[in-house]
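Participant: Listed after this line are the structures, all set down as structure tokens.
Please treat every number below as a calculation from the coordinates, not as lab data. Computed from a prediction, not measured in an experiment: that's the story for all the values here. Cβ atoms are built from the backbone, for glycine too; each structure is taken alone.
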Structure I
Amino acid sequence: MLEVGSIDVSYGDLQALWGISFNVQEREIVVLIGPNGAGKTTILRTLSGLLRPTAGRIVFLNRPLDKTSPYKIVELGLCHVPEGRALFPGMSVLENLELGAYVREARKVREESFSFVFEILPILNHRSNQLAGTLSGGEQQMLAIGRGLMSKPKLLLLDEPSWGLSPLLSKTIFEVIGQVNHSGVTILLVEQNVQMALGLGNRAYVIENGRMVRAGDTKDLLHDEQIKDAYLGSG
């Protein structure tokens, strides 16, 4: 579904990524892990067209993305739920969801999408007229995911979905992510809760200092001593 080939990415004169390559297969949950500042968010921003690679190639569903506008990328079926949620706090839950279905193809099936989102995230139905800025942190994260789903994505990029949440709410968010994937949506997940992310995902890539340093099945990485020492607090 997604092929990233040897991309370099810079912020002005500061290079952030060096030769990053990975792939995502249909219906997988692929996890990107690594320390803060490693380049994980930069990868997602590049995939969604907010940054441009200075070298390399990105192909999504056999379409090159490295020169495609962000709104066109959403139309192709790739949606980015950013770190920090980026909701419109002065608008209602319903209005935020409606904005997720802004692209033409998503508008055609908006009512169907509402039904799906309210089925897996029933709290949003109960809060539909409430201002997004008055929701709890967990509810805001659910709204951010719901808004992403309203665009009818084939691939959903999730950046730190458990950010700022309690362990109990984090568990709920990860259950929602599992349901979304089970419905047929492929997921690329960036997450600091490495234990939960590896427990949910199929494969994982480890990013350090803007470079890809490890890759493998999540079950193997969960039992890898280096991964345990670096990210799971066992060393």
Structure II
Amino acid sequence: MRRLSKGPKPDILKEKCDEWTSELLAAVASGTKPTDTVKNRYRHADVKQAVIDETHGKCAYCESKIRHIAPGDIEHIVPKSKIPGMAFEWENLTLACDVCNGNKGDTYNADPNHPENDLIDPYVDDPILHLAFFREVIVPRTNSPRAFVTNSILKLSRGELVERRRERMDFIDGLLRNYANSEPKYKSILLDDLMNNHLKDSDEYSASCNAYIGRLRNDGILP
């Protein structure tokens, strides 16, 4: 999980959010089950493309490049089942893989007296303050109850994720070995390639990779 910034609100939501919300809430209030058309308008192609753009096609929670193998789910940060009025709010929409989306389900803490039960929101919170990144493993920081809740629900170090992150970290290690074993005249070129081409926000598991490189720099292993 890494810090995310909200992109521009799609024009379709600027034009239709209030209308769609009113129609959905009217159906809920009347006890009528909303039709698929009424409740799923957030799946509009322009909305989907906007969340793909702002997340670089990665899951907002685990950072997997889901667009390689699946369309990805538009995720409601605050579940629409709990707060229907936020079903079409742009700030409440992001992209998630089907596993994280399924793990999260309709998890929601409505009690303001217990904020420690809130899940980490990558658009509001800086995940690095809550989660510690050790190569392919992500663990909650001991001073963040919210990190324990988030990791328990989303399972950010589930087996398949650890395996995929390890592959990514092994690739980074290969670049580091090339740098370490290269002639001095090539070191700056190889370091620039690593920093500029393999640690971008759009790269898979960029939070884990950047944390790893940061520790190497702090230890004086990298300049």
Structure III
Amino acid sequence: MIRIAVLGEFNPENSNHTATNAALRHAADRIGVEAATAWVRTDVLEDALFGHFSAIFVAPGTPYADPEKTLATIRFARENGVPCFGTCGGFQHMVIEYARNALGVAGAAHAEDTPDAADAFITPLACSLRGRSMTLTFVNDSQVAAAYGSSSATEQYYCSFGVNPERVAQLKSGPLRVTGADAEGEVRVIELPGHPFYVGTLFLPQARSLPGKPHPLVSAFVRAAVARERRRAEAR
């Protein structure tokens, strides 16, 4: 069995939250693994989380109750090889955490939380993507391209915030890779080479998951969780 922690404040009336649960279930069923999914409020996160769960899914739906604890959890996953997948708001916080702790920009911020921040890495999009579908292009040798088995895909968005265009060059200055972009070249997917699974997408792959036809990225994430659980079992 694998156990997946979904970081966020679950709202049963939020279709993106219920779609997250469904997408994880679709992937686990297709792979043939038993999976337990638990939503964990961000204001009660603690280090013990990693002893109970196989992987971390950073959910859409911001602002989080405790952004700082969310960032600390993402950092642990990034630095310790814990499979981590963030969509929409999850993607945005993965960018901020990386900017702060890998690039050394201590004041890296999200404009939703700190509108006047001097080091805003996440800012309002020039044109909201809420309810839009857009075609993306993936870097050929990337983990996401391998998951899709393709260099392009059409995905759905529900976000009004994205990577600050003025910070893209800085974001690319370290090992983190931008591996997916839209037709205008805007950052839509990030991943960390050498990590078992560390992927963030501004779009919501869970919105396109169906029973018997799980989304390829969610399936790749679940497989990474299975692999981590096997490694942990072998180490016991």
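Participant: If we compute distance in nm of label points 7 Å out along Cα→Cβ at positions 19 and 203 for structures I, II, III, which one ends up with the highest value? Could you put the intermediate results ahead of the total?
Facilitator: Details: I: 1.9; II: 4.5; III: 1.1.
Sorting by distance in nm of label points 7 Å out along Cα→Cβ at positions 19 and 203 in descending order puts II first.
Participant: Out of I, II, III, which one gives 3.1 for distance in nm of label points 7 Å out along Cα→Cβ at positions 51 and 123 as computed from the coordinates? Walk me through the numbers on the way to the answer.
Facilitator: On the way: I: 3.1; II: 0.9; III: 4.4.
Answer for the origin of the read-out: I.
Participant: Next question. Can you say which of I, II, III returns 25, 20, 18 when semi-axes √(5λ) of the Cα gyration tensor in Å is computed? Numbers along the way, then the final one.
Facilitator: Details: I: 28, 22, 16; II: 38, 20, 14; III: 25, 20, 18.
Answer for the origin of the read-out: III.
Participant: For distance in nm of label points 7 Å out along Cα→Cβ at positions 3 and 171, find whichever of I, II, III sits highest and give me its label. Can you show the working numbers first?
Facilitator: On the way: I: 4.2; II: 2.5; III: 3.3.
Checked I, II, III; max of distance in nm of label points 7 Å out along Cα→Cβ at positions 3 and 171 sits with I.
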